[in-house]
Structure I
Amino acid sequence: MFKVLKIDRCAMTSFIDLLNLDTGTQDLSCFDDSAVVSDENFSFMEESKIYDCKLMLFGEFEEDPTKPGTEVTITEQGVLIGIRKCFKALINSDVYYILETDAENIVVKEKMRYDFTRIDLIQVDNVVHADFL
C-alpha cells in the first residue's frame, strides 16, 4: 500500500510522490500519463490517501557491469498486468514491474542490472493503465 505524499498535475500528465507503507521507501515523481490514453485513469488519486499501486521501472537491462544501472532481483516472470507480461522485480524489499519485452535479446538471470530513467504508475487499486489493456 502506498500513501500519496504529493501530486503535481500538468495538463494531461502527473508526477506523484508515493510512500510505500510496508518498506518506508519514497518513490518521488512517479509518472502518470493515464489520462492521455483513457477516460478511466488515475485522476481520482488524492494527496494523503492510501492506494494499492503497481509501479513499473522504465528503462533497459544492462549486461555490462561498468555501465550505469541498479541491481534488481527478478522474483517472477510472466506476471500479467492487464494483458502485458512483466517481470516482478525487487530493489531491496520494494516491488516493481519491468516489461518482459525489455529483455528480448538477453538471458534473464535472478540478479540483473537495470538502468531506469523513471518510475511509471501502471495500476491503482483495480484500475489498470490503458496501455496495459
Structure II
Amino acid sequence: MRRFFMYLLLAIVVIGVGLYLYQRNIAPIPVTSSDLDKGGVFSDADKAALTAACSAAIKKDTDKVCGCVTEKAGTDLSRFERMVALASFQAKLSDIVGLTKGLIDSGIPADKVKAAEQDARQRFTDLTKTCGVTQ
C-alpha cells in the first residue's frame, strides 16, 4: 500500500511540474484597465469570432442562442469578459491563462484583477443561462 501512495505522489508531482512548464510558456495577452469596463468597442471581427465559437460549441438552436450571446456580450460584458467568453466557447485554457497573465502584467492592482476574474466568470455564467446555453 505504501508503494501505491509513493507512485501516486510521484504522479502528482510530475503532473504539477508538467502543468507549470506548460503554462510558463504561454504568452500574456495584453489587457488594459479600460478592457475591464463594461461595454466598449466590439468590432465586427470580434462579433464574428464569438458567434462562430458559440456555434461550434452549441448544437441546438444555434442561431437563436448564439445571436443572444453575441448581442448581450456587446452591451453586458467588458472586452476582457468577451475574450474570456470566446476562450471558454473554444475551450482554450491557454488563452484564459494568457489573459490572466496579461492582467497581472498590466499593472492593474491585484484586488482589481481578482475581482475582474470573478466578475467575468459570474457574468459569463449569467449570460449563458439567460441565452439558454445552459439550464
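Output the label of whichever structure in I, II has the greatest value of relative contact order in percent (Cα under 8 Å, 6 or more apart).
Details: I: 28; II: 33.
Max of relative contact order in percent (Cα under 8 Å, 6 or more apart): II.
Output the label of whichever structure in I, II has the greatest value of distance in nm of label points 7 Å out along Cα→Cβ at positions 47 and 79. Walk me through the intermediate numbers first.
On the way: I: 3.0; II: 1.7.
Structure I comes out on top.
Looking at percent of Cα pairs over 18 Å apart, point out which structure of I, II has the largest value. It would help to have the intermediate numbers written out before the result.
On the way: I: 53; II: 60.
Max of percent of Cα pairs over 18 Å apart: II.
State the single structure among I, II that was used to calculate distance in nm of label points 7 Å out along Cα→Cβ at positions 39 and 71, giving 4.9. Let's see the in-between values first.
Details: I: 4.9; II: 1.9.
Derived from I, not from the others.
With helix-only ellipticity at 222 nm (-39500 (n - 2.57) for each DSSP H run of 4 or more, over all residues; to 500) coming out at -24500, pick the structure among I, II it was computed from. Working shown, then result.
Numbers: I: -500; II: -24500.
Structure II accounts for this read-out.
Between structures I, II, where is distance in nm of label points 7 Å out along Cα→Cβ at positions 15 and 119 highest?
Details: I: 1.4; II: 3.4.
Ranking I, II on distance in nm of label points 7 Å out along Cα→Cβ at positions 15 and 119, first place is II.
For mean count of other Cβ atoms within 10 Å over residues 7-14, which of I, II scores largest?
On the way: I: 13.0; II: 10.0.
If we compare mean count of other Cβ atoms within 10 Å over residues 7-14 over I, II, the biggest value is for I.
Which structure, out of I, II, was distance in nm of label points 7 Å out along Cα→Cβ at positions 63 and 103 derived from, given a value of 1.4?
Details: I: 1.4; II: 3.6.
Derived from I, not from the others.
Every number here is computed from the coordinates shown, using simple stated rules; none is lab data. Predicted model only: the values in this text are computed from it and were never measured. Cβ atoms are built from the backbone, for glycine too; each structure is taken alone.
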